[in-house]
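What follows draws every value from the coordinates through simple rules; no lab data is involved. Quick caveat: nothing in here was measured; it's all calculated off a predicted structure. Cβ atoms are built from the backbone, for glycine too; each structure is taken alone.
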Structure P
Amino acid sequence: MSKPKRPHHVFTLLVEIGRKSGDGLPEGASGAALMCYASGVDEEEAVRETVAVLKTADMNVLEVTGYGTLEEREAEGHDIDADERALMDRALAENSVIVAQTTIFREDE
């Protein structure tokens with residue numbers, strides 16, 4: 001008898017990355033923050049999948065901060081617009097990790 005499939009949820013994750021050869025970040029960048037939507041049965045799985053995907057793209061993952069599911073974020077009073085909801089729906093439908101926003105960090109000169 002097989003185990004029943006656990007439902008997937010989409011988690012909002014903020015991933016901080018440092019520099020690594022071949023990471024694709026622009027010259028002069030010291031790192032970046034990536035806002036991601038990742039599908040998983042729980043947040044731990046979503047984090048593992050996100051880190052794995054980013055490592056295949058030669059990203060140097062330093063830290064991941066989880067902000068919960070859509071329902072958890074709504075309960076905390078987060079304002080979530082239609083575009084963000086559409087990206088979350090896409091991550092769930094494709095069982096994927098979507099990088100929704102990238103903020104580049106630069107060293108102060």
Structure Q
Amino acid sequence: MTTDPKPDAPKQKRPQQVHTLLVEVGRKPDDGLPKDATGAGLLCYASGVDEAEAVRETVAILQQAELSVLEVTGHGTRAEREAAGEVIDPEEGGLMDRALAENSVIVAVLTPYFD
């Protein structure tokens with residue numbers, strides 16, 4: 001007598017989290033940065049099931065915006081940052097909540113670099 005294999009258990013969907021990312025960008029034609037800037041730093045809040053997904057989504061969106069992504073540094077999830085003793089102010093928390101609700105990338109700060 002043969003038995004049917006057990007059906008696969010439904011995969012549990014991992015929850016989205018908001019990751020804080022610092023993105024360094026260089027110059028590219030039509031990037032929208034100030035004329036004399038050599039690049040910029042962007043503080044982003046990006047949703048993803050893990051940091052790798054948040055980084056991939058952020059890079060893809062910034063490339064669509066004609067930005068030349070050079071480096072991305074993760075600074076943790078909201079929970080990780082709070083566990084490390086950081087205080088998240090209400091404005092920053094609101095942007096994080098929005099990124100999570102919209103499953104999106106929020107560019108909170110863009111700081112052009114000049115030589």
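Using Cα Rg over 2.2 N^0.38 Å as the calculated read-out, with 1.39 as its value, let me know the right label among P, Q. Of the options listed, only Q reproduces it.
Thinking only about mean count of other Cβ atoms within 10 Å over residues 16-23, which of P, Q has the largest value?
Looking at the calculated values, the largest one is Q.
Structures P, Q were shown, and mean projected area of the Cα convex hull in nm², for residues 40-87 alone at 4.2 was computed from P.
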